[in-house]
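In what follows, structures are represented as structure tokens.
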Structure I
Amino acid sequence: MWSRLFPNRFALLKAFVVLFISVSLLVRLSFLIWDFDEVDSNIFSLLRTIVTGFLFDIGTVSIFTIPYLIYLIFFPVRWYGSLADKIISVFGFFLGVLIIYFSFFGEFTFWDEFQRRYNFIAVDYLIYTYEVVKNINESYPLPILLGSLLTLVALTLFLTSKFGYFRRTYKNETNFKVKFVAALPWFAIALLYGLFVSNDQAEWSENRYNNELSKAGIYSFFAAFRNNELAYTEFYRTIPEDQAFSKIKRTYVAEGDVFVHADKKEILREIRSSDSIQKNQRPNVIFICIESLSGKYLNALGGNFNITPTLDSLANESIFFTNLFATGTRTVRGMEAITLSIPPTPGRSIVKRKNNIGIFTIGEVFRSKGYERNFFYGGDGYFDNMNTYFGGNGFNIIDRGRGFLLDKSITTTRTNIGDDEVTFENAWGVCDEDIYNKVIEEADKAHETDKPFFDFVMTTSNHKPYTYPEGKIDIPSGTGRNGAIKYTDYAIGEFLKAARTKPWFKNTVFVIMSDHCASSAGRWELDVQNYHIPALIYNLPNSKSRKIDKLSSQIDMFPTLFAMLGWDYETNLFGKNILDMKPEDERAFIANYRKLGFLKDNKVVVLGDGKTANFYQCNPSDNSLNPLPMDKGFLETAIANYQVADYLYSNGGLRLNSHKK
């Protein structure tokens, strides 16, 4: 049987298949040992994990073999061992081995960052090679890694030759029929996996780590490449559209909102402030979006790391939201939630999708009140499509730009952070102190015009490789996340210290919130506490400091601020005023690119892209999820929110002129 599957002419193919499966098993076992405490270690679960992974490895390597199989089948016997045959065979084997080792090396860095096999994030990173390669170079000893990679490839070629695989490939008389019969199983397996096996079929366990270990990294990569945008109605549970809109609209009507077109499938409505004391204030607003800061790192939220003295102090001087959750796991997902105030749509963030220009963002509310709007980023804002998104929605761009806006039709002011303004820079951009210095410089200019401004400031220092200027804090640069967080906190303190000396400070509100947590990965479908982030509003005129414990979402932050400023405005935003929420109205949205969660009353519904829906009781003490019988009303509310959000994006309901149709 073995000789029929691998006749002599297929000797090199055999070596490649055995190598691929062996290395893949080694990687899988390495990840298993790495996070063994998180894995379901029941013997049957472990066996199923390994067997499922092996089957996906077979499917992956079968797809890899197709080009070489075609060559082997049709290359004439009389030319076996010719110079052309040797060049093609050696080069093909070299290239295949290089891809295998490069992929598996990359998996270790990806697992270290995300505790997942390759997904759509890896696909996105293909576009931004400059930042990604520079980040890897600053985070890992890249010359050593590349040297090791090439050494390993050379050693593999040497051993393959020494054990006679090349010789048997060249010196044989294997005819067309034998080759064709031997190739058929590989073609059949490749066809089966290409057409009928989806990556989510590896997700058989309630434990997310077992599911990830059951996958093959390369197969997961191409699955993500194919499915980085998911049509909600095609992949997720739905209810009738009229019912979905009716459920959503009822919640706004109960709060006193008036719909502009009550009979249309839209949520455009008018909000009238009930606060006569704070009516129509127009302070400057500086929003600091902190990179990757989990709530657990703040002492004010129960941590004991002692690395955020500035934020812990601000928690006592601000309106501090203690029970607020990020909607997603990436910066662009946080930007989507904050600016669009919308539940996350599956797949890519709207920041990176088509038709995301000229839509209703919080910037439109600021524009209606006469504000200048600015987006600050310490790196090049072409990364993750940020400049196109913000520039295409009315923001001026201030970044460390090397290139241009991705969409040349966008006309916006773009200011470059010059070399003379940079004291420290890594792969992701200038250090936080440098970006804050630029914010202060631009605020000084804006103050002279007597026009209020809204600044969206995206920080970068709390990101691997965790490097920052030396001598600022007592943790050496580049030694880990704790140091990066402490520097991030330090930079905020220095920024506020400088801002307090400015004439515009007394009329400036500071909103500080994280874009997402340091890591959302865990053993459950969605690890709820891994979405808990800090959020506060500081220096709001005529407002007392207090802690707000209501369950809420990133999407609610700016609607809450608008209410506290006493604004009447027209809105297309999903978010609500947290301060006015009744206990029955409290909820949060948490998601990754495939799983959509609706959190309420320590219960969560998780909608999956196989039209699945699971209902759990959340246990905040150990972050566990315990299955519950499905609650139909809870489920329909979750579906309605996500379905309406997707409908509005897909059908132009988020566009500025949608209500004029």
Structure II
Amino acid sequence: MAESETGTLPAEAENIPEEVAAPDHLALGSAFPAATREQWESAVLKVLNRGRPGGRELDIDAALARLRTTTVDGLQIEPLHVPDGRPLGYPGVMPFDRGATLRTGEMDAWDVRQLHEDPDPHLAREAIRTDLERGATSIWVRTGSDAVDPADLEEVLADVLLDLAPIVVSSREDQVAAAHALLQVWRNRADQSTGTIAGGNLGLDALAHAALTGTDPREALRAQRELITTVRHEFPQVRALTVDALPWHDAGATDVDEIGLAVAAGVSHLRDLEDAGISPTDAAAQLEFRVSATADQFLTIARLRALRRVWARIGEACGIPPEHRGARQHAVTSWRMLSRDDAYVNVLRTTTACFAAAAGGAESITVMPFDTVHGLPNAFSRRLARNVQIVLAEESNIGRVNDPAGGSAYVEDLTDQVATRAWAWFQQIEAAGGLTEVLASGSSLITDRLAASTAERDRRLSDRSAPITGVSMFPQLVEPPIERRPRPAAPASALPRRRDAEPFEELRDRSAASESAHGTPPTVVLAALGSRRDYGARETFTSSLLAVAGIHTRAVEVGATGDESDDLDVTPVLDALRETGSPVAILCSSPARYAASHHGTRLARALREGGASQVLVAGQPSELTQPDGEDLNTPVVDGHLAAGMDTLPFLRSLLDTLEAAR
């Protein structure tokens, strides 16, 4: 055996000079003096006050206000978070912030649960077999008129070794039929083998079903109790209940909304089962929480941690033993965050969401394929969705660590805020009689809150303070089509269900319809005043903004020689207006170039005289100076474009002007 394999240094290493040999202890960060908050504040003021005139410098309170952000929920995100010195606690124990289950360092740190909803039983069976052979550890089958027929479940699961792979079912229409179909599969296989079942979940949630269908949940709760009794006697290793928060998330729920509703649903299930003679401890053992995971990495981590904390408090109040108070969570990458356009960006979104779910301590994770919006996923997209989890677990080693975000002052503060606000929202639902009563009575308590959350999110989407990469920011004007087998029509839902990207996709659809009808896409002429250094930034901004709606641009330089005489050669830009037939022209340049010899104003007037029915300016209208003696009350342009503007109404109006079909 070579010396290096014995644990001793190889011979050549004995001659390494002492001054370059590795020290016994690496100082790393401890070698630097500790920074103080005062030093940090001084650096902040230096940056933010750079270029500000004397006497108008920001003080530290004003500077911090500019750096502080607020989420849709009203959570305050400070620019700097400092640990407060409180004990962090431990994974696997109260209050379960740091995880309800302990990770042992093995690769299979969480359950890779892939969703299958293909109505073709042969294709669904093949896809399930492939998933299990190549890394998935459990299967989630959605049944219904737009998914797998419950009668086909036996065929769909024919190749699954039920003693190795847990099975979960769900349905937006008939949860009882899905549950009975899975029970029958288990019974049939038990007759043919040792009877061992690895586990699974019947996916029952009468409350989510009532919200989706607009029905009274009480009848569904009675049917649910019977199935729970069956499971407890026949398949004690199986759970029957899934507190499904996804319908609320898809309907616009924020992080706080989602957790408050999930906890309210869990409490309602405990009450209902206690009335049926099942103790809170036994009832809690039947529950699994299905929650969303979004591309907002830190909020997703904090939300999963907060749910465990709040549910642990519920368990404490119900007298559930401490070791049984942890909330088992199945995290699903958000459908609401997926985009149709530039769909490959969805891979980045779902990867971030999967990472957050793993770091947040989810026991099971489902990654939605990137082409979900386009139709039924194919083998390639399912492979990507599956391998995202495998790479994160086995190559990034996330699954080897318990609560990797724990101790981060930012994450701990977010967890506190989400938990506190979710508890307050839960209390509002309880004060109204609990979730069962709220749904049965037809109260608008929840729908009003979801509508308010959606309105605030829509405002941020429209002004792009909540940007969607590839959709509202950095869109691809032309991209190769993604062809997939279409999905059957989804069943009607009493809850709204809308992806964040849909309002922008509607704009793209209008432009596509216009191009199909007229043979050319909607086009706007950009009058680029001066040289590239003058107009480049605003021309790029304008082209990108209009591309959000699928509007093409044609940029034409005007007066690119750089002289400041009164003469402008507007012939090329007027020719472009005639050639494109566009009724809209947009000035693009710097404030200095607009002001030089009043070129901005002169160009705007020349464009209007040359046939443009609408003239806009990239920047502020006040940047367009007017010659002395002219009427300053007469608007030079019809509108403007600038960062932070309300993009959706602007783009809709622009498409109207361009006569793009609705």
Structure III
Amino acid sequence: MMKIFGETVEPYKNQHYAALKKDCQAKGHLFYDMEFPPEDRSLFYTPGKLSGVQWKRPKDICSTPKLFVGGASSGDVHQGRLGNCWFVAACSCLAQYKEIWHRVIPDHEEQEFNDEKPETYAGIFHFQFWRYGQWVDVVVDDHLPTINDQLVFIHSQSNNEFWSALLEKAYAKLFGTYEALDGGDLAEALEDFTGGVSDPIDMVALNVATDLDARHTYFKRMQKDMERKSLMAAAIPAKSSEEMETSTDVGLVRGHAYGVTDVKSVPLEGTGIFGMFNRDTMPMIRLRNPWGQGEWKGAFSDGSPEWQKISESDRRKIGLTFDEDGEFWMTFEDYCKNFTNTSICRVVNTSLFSIKKTWHEGLAHAAWSKPNLAGGCLNNRDTFLNNPQFVFDVGQADDDVMFQLMQKSTRGRSGGENVTIGFSLLKVEENRRYRLHQLQEVVQSSVFKNSRSIFMRPTLVKGRYVIVACTFEAGVELEFLLRIYTSAPNGFKHMLLDQPKAPWYNCCAKQAQMVTRIKVIRAQGLERQDKQGGADPYCVISCEGEKVYTNVVKDNVNPEWNSSAIFYRTDPVQKPIKIQVWNHNIIKDEYMGKHVLMGSDECSAKMVEVDLFGRKNESNVKKPGKLILEITSSRNLTLL
């Protein structure tokens, strides 16, 4: 184990790069990787898929091999015979940001071919990928598959540059074979390069092609994510195998991933195309075809009237620059009309970048397992809560929360398929700490797909929530990783217990006898205590030393809280539940009344309207207003 960028890195297959390299140098031979040997079984799990392959080391392919020629750039990477344009596009994104490729390709200067000291070369390289919450260091030898002395798969623009081919080999080793990379998801590679969270966006569902407001909002979103150095790519999915990698009328390729290399609002005033568009600025986007050829044929394409009317100096002045060989600009309107999918990978809570927004992470490894933790989706209402459950808080009003559920993929040597997964969010009691046994308010459910990960970014009100992660079908067993990101600390926790247990160190501690849920729905006719608005009321619900606070409702004497608390009570007869109403003030809060709930009868969702009374020696003095409550009590501690 090592530490890079302040994070631990696990050696994959327990292969330690430094030790292996030192051993090879001492013995005077080149590294041969027994864990991923230069044999057909490392290429494909389908027999006979490709013939005539010879594995060669870089020095057998060209006379002056280099890891990098002039550094890494988005134009370096070209797709080979694998259908892995998704990985190639991710490599193009990777090459744009030095901070990222320095992480994925560590010690790049030390790993470089050294012409002055050829005796130090040991034929060994290492790369680092993020896998399910952990960075891993993957060692490979330098044997690469060739046919007729040409690299079979990914290759660089310069025939003596090998970083992309070696990176692809390390990634193939991680999945067991090169074939496992044939047909994948761009979001997967972006996450594995960064540890970030990928957001696959359905542009058709957003209606950005025709809705101007939606398009403007989407542009600002992409522009902000580009400024935060998010990795992005776009695609037009093929509707059938016959459509795969066919071109549209405007030169874009279906079933193919394009790297997004810039998003900007371009100033047009003073340029030759100002009159053409009659506007001061133009939202534009720059993309790159991983094939290195085949470009957009519309506005701002090579040889188009737009380019002919703007000088080279003006292009540089306003930032309309691009690399030849597959990179091109489009207006954002054309982008929205021609592309249907975008993947945005946000690098969050890492030392790679200093981003404007600090996210608070919650992370848990868990599994769906029989008999009690594989209940299926909400369609299976009787077993849905028999799934892993996680509790968290939203501490800020209207917070945009990011969720990602990632199954530990079956992609690999066997060609296994992902299962269909998703999750649901439930609004629960403000002090919920134990597993749910009764379905509560379902705030939102994700889509259910057979992809490696599911992403959702809803806006949630302040309060406590439970996320129930599930497979679509009941009874499916699989390991997964769940991550959430909030603006404020979230107290994220995997709930494992069904009910409270007496502490092992206190044999005399009382056991809970009854569970009671109090939902404070609303109040009406509260006392007007403020000069303006009447009051800013909130409730304090307390029982046996535990207190739960509702949110504050501004300027309202008839507030709605719809907030609940749950109590596991050791003495329901002698220790009642108290509900106090307070008026929130800057200096000192003012008391508005209370109600004490006595008794230990069992009930289910019982609606009551109760009066408010004074404090202490005024406990019999009635105060203005009433509370509307819903009460459930049971001696079965796992009812709720």
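Read the figures in this text as sums done on the coordinates, not as results from a lab. Note that the structure is predicted; figures quoted are calculated from it, not measured. Cβ atoms are built from the backbone, for glycine too; each structure is taken alone.
Here semi-axes √(5λ) of the Cα gyration tensor in Å was calculated and came to 51, 34, 26; which of the structures I, II, III was it taken from? Working shown, then result.
Numbers: I: 49, 29, 23; II: 51, 34, 26; III: 55, 32, 21.
Value 51, 34, 26 for semi-axes √(5λ) of the Cα gyration tensor in Å corresponds to II out of I, II, III.
The value 6.2 for distance in nm of label points 7 Å out along Cα→Cβ at positions 58 and 570 was derived from one model only; which of I, II, III is it?
Working: I: 6.2; II: 4.1; III: 6.8.
Source structure: I.
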